[in-house]
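What follows is a set of structures for review.
FYI, it's all coordinate maths here, none of it is from the lab. All figures in this text were calculated on a predicted structure; none of them were measured in a lab. Cβ atoms are built from the backbone, for glycine too; each structure is taken alone.
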Structure P
Amino acid sequence: MPANLPPTYYEEEKRLRDAKNPDDKIAIIERMLAIIPHHKGTDHLIAQLRSRISKLKEEKERRPQAQRKIDLLYNVKKEGAGQVLFIGFPNSGKSALVGALSGEPLEVADYPYTTRILQTRMMRYQDIWIQLVDTPALGDESQSMWFGNMLRKADAIVAVVALSEALETEYELVFEEIKSQLPYIDTASALLIVVTKADLTEFTGSLKEFEKKSPSPGEIIPVSVTQDMNLHILNQKLFEKLGVIRVYSKLPGKKPDFDAPFVLKKGSTTLDLAVKVHKDFVAKFRYAKLWRHAQSDGMMVSKDFVLQDKDVLELHL
């Protein structure tokens, strides 16, 4: 059976050939595994890619101790339903924003470059946790140590710019920095623009002009941490940017477990959930029952059935 790989797979394959360090290579291969269709024609290729990830991780472990210490400071392991990276210039309000969204304040000061290393916080969205990563401001001497790798592996990127007369110029500079590492980036699908200090009404005209010129105005979220303005909207938007769904499992005759959903990429199937539950379920899978929205009776679905956010699934082996 032919593999029938999509064009995006070959784009990632080219980036893999150009990648220099193990972290970049692992992030690219993980994206390739997410893109590749799952059928008999791709089984061997999938196995090769997974084996390559294992070898790269072994290579990382063999690196000198000093390099591993640097990794701890400038390379954040993903946790939760997805990783969101906050990028911006000094005093853009990144740290205050991450602190407000997570409920765990970070160090904030009036002077530039307060944030010296990557710092993480977890944001609660309904029944899941999302990892937020506050980064050193663009232009910091540490930028070369984390910038490219973290941009490439993040599930979503937030460009943070402060409301002022120079709003448009500041955003263009942030975007150019991001594009230097991600030349293929699509602002509509991967990048969210957050305008902080939106309570400064004297610059309202600058914000309106910026929104008017933007090719994707729906991706611009004006917020104010001090006034608690639009933070709930941003919370929702961050979840949407991750491109994930939540699926709840249930045992026959039991109630669904709504406290611990399985998090899957949009477009995932019943079989993808079975793999998440237990790797041995793939060979034993027979069918599943689905409850969606207000449905009271379980609908029988096959392994290729595409799932939606908040579906309830009962696997039968």
Structure Q
Amino acid sequence: MILTVTLNPALDLTYEVDTLVPGGEHRVAEVHQRPGGKGVNVARILAALGESVTVTGLAGGATGTAVRAALPGCGVTDAFMEIGGETRRTVVVAEPATATGFWEPGPEVTAAEWDAFLAHHRTLVSTVDAVVLAGSLPPGVPVDAYAHLIGAAGVPTILDADGEALATAVAARPDVVKPNARELARLYGPDTDARDAGRRLRDRGAGAVVATLGSAGLVADTPEGVYRAAPPYAMDGNPTGAGDACTAALTIGLLEGRPWTERLRDATALSAASVGAPVAGEVDLARYRWLRRSVSVEPYR
């Protein structure tokens, strides 16, 4: 059983349009509504791959109710804790080759609600084999939240966070950290090299670091070496959930103890295959299987 933690879930709305024109009017070809947030997206992909997954986090109001009501249909178990604030929404305007996102900040979480969640989390982690902690922190949640949750886990942990939440969490020694290029730039500056950033994060406590670089693939600093992996060609589509697909593949590889070259091949292929899906948290499994045979994984020299 895998537990994913999404402290700031969302109701994701995706509008498909031919072309996004700022200041213009648009006729929407398709509308998709799904439960979202990084950890929820990871859970949906893990479930599609046949894994048993429980999702938890903080959810409230009518939007939170809508998120939770949709989870059984995604094949995951709902263990969200209810709070008084209203869960946020996110909107993605998807063009054929790209996407534009709008993220609400999320509800204000009280100190009492956070203390209650810490106890809830301790109960949940006693029944699982791995924990994925992913996404932004809602207002009111302390910046070192992920450090506390990793320290209390007692099982392998995978972290996908940003800013101070990432910076404070690595000292708690997560097994895998999965930043993207923008997150590394915010942490270490705009000219940061992914290989250098990975080394620095490992020096601070991360067991392994897998940096996703969009169409360029990924760079990974692992106990078995430093690698670069890339898909055979750049994918057109909605990249919003590509990092979540990468995290899902890394979670399975961690649980199964696969060699890192295999984990990175899976992560790159699954991430690329998700770009062709219309919404985050879905993946084209046939494309994933084809891409897996074509991904290159090489030592980083």
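Tell me which structure, out of P, Q, gives 18.1, 52 once Rg and Dmax of the Cα atoms in Å is calculated. Among P, Q, the structure yielding 18.1, 52 for Rg and Dmax of the Cα atoms in Å is Q. Given a value of 4.1 for distance in nm of label points 7 Å out along Cα→Cβ at positions 100 and 156, calculated from one of P, Q, which structure does it belong to? Value 4.1 for distance in nm of label points 7 Å out along Cα→Cβ at positions 100 and 156 corresponds to Q out of P, Q. Looking at distance in nm of label points 7 Å out along Cα→Cβ at positions 84 and 204 over structures P, Q, structure Q comes out largest.
Determine which structure produced the value 12 for relative contact order in percent (Cα under 8 Å, 6 or more apart), calculated from the coordinates; the candidates are P, Q. Clearly, the read-out refers to P.
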